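What follows is a set of structures to go through.
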Structure I
């Protein structure tokens, strides 16, 4: 037999023999290079901030970014069962890389574009959620914050999903298709079941914070999954996972896996009777039958591929030992305060009336208290400018008040005090009344300038003239010697009949309110010439609100140097955090507000929380109330804070900080 085989082989032409030997070898080589490049072990795909997408071969990383724009901010990666990859990004769209492709392909729709009035801005909206329909893998779903889209052809075309009862301006944070029904996780409305555009809110049993009476905010939903008919939902900030057997009520998965207060669950994937749960701290395996949770054996293998510079996110394709896994890693360090002049500031607010009345006394408090920053009203709540700015518009409308502000700045600088100008932005009575109300928000019912609260007058943020005017005042203010410009009332109105507001300068009806705030801040930071800070509502440091009043902390953190959430404990309503003793609540609220603000802003800006320096709904008011808040700031991870007292009475702060 052996001789027959030998003779048969000898009779084969050499070229045929070579082809028979070489073709399989080349195929094997190509297969290994594609799936197991240069190593032969499980392939990981990771995103490295500033360096793009890379492929891991078991021992090292190589570039895998062909076709992607430079400087992308990757958000999520997954694949279908055939191995086709999908990559979503913050502001660069969505990309697909098929199994036969050598480059990533942009499959974004023009509908995903950021709405903007700035000609130089060419970017997409943040893609906040994405999923593949497991029953039909050519069908994809995608969210750009408040809008949902579907594709029936693997992303070649997209159609917007019309939500018929979107009463809360839902902010979508995760998506999943289960039994042909679309489920959406949101930032503060819990989980939604969406059937032909009709929404059912599934909030019974999800982690939530009661605010006042029966009103509550749900924790942000960061992952959705299904196993054996049970729906699972994962959350941010150490709030774990809940499950639902009937798709109506939720119960906690009784497994304490949180390592830190910021741990978020970003992937829930079933596999052989277990759930793989990937958070930004570790990969876990949950035994559904025995209710047992443990760190996955994969964790050590994954960690061997990690380095200090990344990856910040990782995709692990399915194998015989794991399902497809998306792993987000919390590698960014909050160290910006150490490198920014605006960082590590301990501030006091002072009204112009107090400066006029007793600047010397105020300065003595500053020196005794170890304060190194002062926030001064320049453009106040009525549009009066307490500085001799050079602005034709400001003088035309009678807004300029000649003061000795230059002397005040010099006196503070001699004490090495960082001087911040507080400029109220869109609440502006002077500009509202000027030019026959041309730049006021209009009332849909009366056709006249809209009135909210009796003392408030609001200008239209969509007006380029209004934005340019405020930026002009900021530039002129900076010329006077201020170290930082702080924009307050950088939002849309919240009080009064806001449903009657008509924004006549809005050129696109589907512009998010946060997008026009982004336009303003992007232009202001570029033109002002000094660090820019903004004041935001305290609760906008807790959740991604986006389109309600325009203060999307995640989005606008890209355009400022400092964010100052107003985290006064008294403003969080009576029911909030009632699980803590009254004496402990101020500390807890400030700590968790700071922690969340740092996390949601991507650790890219200084967080300088406004803490409460006034007695209002504060049963434990006194020096310890103030010191407890300061401890909350530090324990929340920040180094900066500012004390607010609207009357400028800092006597209690003096006692707390100087010990007198």
Structure II
């Protein structure tokens, strides 16, 4: 099961310890009752219930209400003083935001006569992109124990802009914690901790990586380091829609059970303020480096971050500027670096687009990961009308496999039926010229929901691939549930006679339970087998077509819903059809549909083999030992647990049927 207990490494997400011993210390009255206001900057209209400011940034309030100085008339000044209390502890803690000038906007502790004992402004204003957002700070009052005192909030800035006010909340006497680190990654972790339990779990997977809350898309930095498999991903924690990109992070010992780690990257510098887009990782000199696309609209550049432990990352800055693109290439479509090593040099393949709209992949070279030189165009393709996203490179013996996700790739018969596709090319990469010589090419996965695949080499030498199990330009039923996106079950890759084969990682077999077998089942119409049902299962069988014109299996089947996986003799194609799954998925008008996809396989002796993995709301179909795959999300009712075999136009036989429940706890 996905482990959602976030390993925060010291982030203060627990409720702070201390006492609230003066009236309305957290503004939960909804007014300024208990406080004395002087001047025009403090009034009841400033006690706010807002979650976000006008720019969409979270206030990180405590409880329902907080004091929002930005709601006061611009240019006003004043003070707000609490009731008196006795100082009994060493520290007073509270939340503070805004206050661009801490010499004019601050919180002070005053004695009974109004003399100032200590003060604290928002000294971290603007750090990591924090402006209106509040974080917890402390005032040291240990030298004043036993004195009668009050909290005095001061706004002495008459300016009309530049956050010349204070946001404050949750004053705690005898506070036992420390000042919170001002960090957008820590803020994301805090939001995850407070909101992950609120999402609707109806379609949540049990053995696939998915976001704890919010949005997930491309896998990033997939690799092995520090004794664990590492999976980073494009992440927007604050909503289930695509937004300013963070890097979420999971670790695993077996690629099945994933442990949620602290957020790795957030858009918090001047060069990546609009997002930390996709990229990859590499281990060098016992350190993990993340190369990612730093976005400052409209330009995209490549940046580097480094870690000693694979958890906390320090940004090193931009290392490949958009100015380093060829003259005929877009500077605004330059992203998703794949970094790898050959010999003594590092290389990076980067997705790009020519000014003529052609998809292309560029190659760069470095000796130290910091200084990079352009080598050449690895591949350029006129069949696209968009960028070649998420390039990746895997090597099998003396052959290289170049992997990418082209936007707007031209449909070729049954291949590339999605508006945004996936592609692998077999050949060789010349690192001197940058040119990739293609011997053959094909689609990786022909299903409805597969994008941005990324590969890594496991410690035992396997090439393992993961990908985003979702698709752009579609309706996403789970968005209304507070989350969106997931990853495929990782797959082992092999190259056989120039063709890429995929098999589920062997580690999944450790989670099999409740085995059901049947040697042979004749199907003429519809048939089922006792014990063969469920929505978190592994199902394998050989389908002997016999006299049937069409035959296969109905999954997620109920009284009114079903999803079909079948072979059709007339077209010589394997088909997945979710048009009656229960929730209608809509797509871009440029796409022929969002329900049915096809794959052509080598049918021998009138039979096809299937291995299908179901996980609550997904189906991954492996055909003929991984010759082809069809991956699709399926949104059915909780009662749709049936698995039924069917044939049309004659009788078919299901042989060597095996079903397991996949149980990950």
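Nothing in this text is a laboratory measurement; each read-out follows from the coordinates by a stated rule. The model shown is predicted, which means the values in this text are computed figures rather than measured ones. Cβ atoms are built from the backbone, for glycine too; each structure is taken alone.
Per-structure values
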{"read-out": "Identity of the structure behind 2.8 (criterion: distance in nm of label points 7 Å out along Cα→Cβ at positions 387 and 483, calculated), options I, II", "value": "II"}
{"read-out": "Given 3.8 for distance in nm of label points 7 Å out along Cα→Cβ at positions 235 and 515, calculated: source structure among I, II", "value": "II"}
{"read-out": "Of the structures I, II, the one that 26.3, 76 was derived from, the read-out being Rg and Dmax of the Cα atoms in Å, for residues 227-546 alone", "value": "I"}
{"read-out": "Test item: mean count of other Cβ atoms within 10 Å over residues 371-378 calculated as 23.4, pick one of I, II", "value": "I"}
{"read-out": "Structure from which -7000 was derived, helix-only ellipticity at 222 nm (-39500 (n - 2.57) for each DSSP H run of 4 or more, over all residues; to 500), options I, II", "value": "I"}
{"read-out": "Structure from which 0.8 was derived, distance in nm of label points 7 Å out along Cα→Cβ at positions 283 and 459, options I, II", "value": "II"}
{"read-out": "When FRET efficiency 1/(1 + (r/R0)^6) of positions 171 and 539 (r between Cβ atoms, R0 = 25 Å, to 0.05) is computed for each of I, II, the largest belongs to", "value": "I"}
